[in-house]
1. Can you spot which of 1, 2 the value 3.2 was calculated from, given it is distance in nm of label points 7 Å out along Cα→Cβ at positions 51 and 187?
2. Here percent of Cα pairs over 23 Å apart has been calculated and equals 48, so which of 1, 2 was it run on?
3. For distance in nm of label points 7 Å out along Cα→Cβ at positions 59 and 203, which of the structures 1, 2 scores highest?
4. State the single structure among 1, 2 that was used to calculate mean count of other Cβ atoms within 10 Å over residues 19-26, giving 21.6.
5. Using relative contact order in percent (Cα under 8 Å, 6 or more apart), single out the structure from 1, 2 with the greatest value.
6. With distance in nm of label points 7 Å out along Cα→Cβ at positions 115 and 131 coming out at 2.6, pick the structure among 1, 2 it was computed from.
7. Figure out for me which of the structures 1, 2 the number -12500 belongs to, where helix-only ellipticity at 222 nm (-39500 (n - 2.57) for each DSSP H run of 4 or more, over all residues; to 500) was derived from the coordinates.
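Values quoted throughout were computed directly from the atomic coordinates according to the rules given, and no laboratory measurement underlies them. Not measured: the values here are computed from a predicted model. Cβ atoms are built from the backbone, for glycine too; each structure is taken alone.
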Structure 1
Amino acid sequence: MIRIVLVDDHTMVREALRTVLEQDKDMRVVGEAGNGEDALRLADQLAPDIVVMDVALPGQSGIETTRRLLAMHPEIKVLALSTYLDRRIIQQMLDVGARGYIVKSAAGSELKQGILSLMGGCSYLCPQVTALVTDSLRSRHTQAMDPDENPLSRRELQVATLLAEGKTAPRIAEQLHISPSTVDVHRRNLMRKLQLHNVVELTKYAIRTGLILP
């Protein structure tokens, strides 16, 4: 049974999320909070597996609440929920330790999938966030830059973009008309050049660089 705490300052939103989640027999909402302080108290009392965290909370923000919660309970997985599709906010939530980010407009269809991904040890970004990240990465590297500032080759940039879109090596190989082993070579090379270790770090990199003005 996956134990979940919902944190949102709107009662109707919490009720709607509870209804969606409890249709799954393996998910149980064990607590609800309308602000950050109550969320921290419930985390202490209930030891949930997942906290679904609204970013825009009254008083202490969801970003600060997530930072404090994970400092005390690093084993808890935080899935951010927001009306805002903003690179800076997404980056801040990822930086303080959130493992996923879903926009509220997609919560009905994406929430369960996000929770299952986090419980499986993966991160999760809804398609709207993934698209934003991909656009940021593409924008950054299509600018005219000094070669020392842009270490990726054209093919590596293509692979990086498709990885950020969530595509697997076989699908990337099919789209680029190369072998899966060649995709793996490009992936290793671009990760080494950017000093990254996984796709989550690549996602963070894409968001950060998308904020840099030409």
Structure 2
Amino acid sequence: MVGTVIFDMDGTLLDTLTDLHESVNALLAELSLPPRDVETVRDALGYGAVYMLKCSMPSGTTDEEAERLLPRYKEIYAVRMKNHTAPYAGVLDMLKDVKAAGFATAVVTNKLDAAAQALCAEVFGGLIDAAEGDRPDVARKPAPDHVYNVLKRLNMEGEPGFFVGDSDADIQIAKNAGLTSIGVSWGYQPVRVLLAEGADYIIDKPGELLNILNSG
């Protein structure tokens, strides 16, 4: 392998927003709370399910209160997460090209680990070599722990590495792990946020990624 390309999932490889939004509103309905608009859920993505739930609950909700809702949210999302979720146009071809060029591939996401593993297996199969989602024993993005884990599993420590994502947390984790950061313009956070965090590159289409990898 000539290097490793690590991808975020939500907003980078997969458009998951509709299923996330509907799952949050299903939970709120069970609690007799009003639904949230899609923008509220979108703006809360990137820092894990508890943060998303806290932002979707009434003002003043604590982290502990949001944490208590997590088990039920997991149940709701597990049966809804494949209803509308799909790869962005060009993503599957991009992954095939990256693999053909000799790069190892991985996913590091703050999405719940069980959901991340299930979606990777079903949607991407052998196009992703390793995946890690949010779980209690590992610090979530932007801490670099998950990156170190996948690099060790792939035996790619010390080799060239890239992190591709759509959020400030993705650019931050790239910096924290010593990787080249590549922001995508089709995701859930605006490009200005990625540039403000110091993204090394911005791509507007999945097909543009390989040129950056080859030039690096």
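1. Values: 1: 3.2; 2: 1.2.
Structure 1 accounts for this read-out.
2. Values: 1: 48; 2: 43.
That value comes from structure 1.
3. On the way: 1: 3.0; 2: 4.1.
Evaluating distance in nm of label points 7 Å out along Cα→Cβ at positions 59 and 203 on every structure, the highest lands on 2.
4. Numbers: 1: 12.2; 2: 21.6.
Checking each candidate, the match is 2.
5. On the way: 1: 15; 2: 25.
Largest one: structure 2.
6. Values: 1: 2.6; 2: 1.3.
Label of the originating structure: 1.
7. Working: 1: -17000; 2: -12500.
So the calculation was done on 2.
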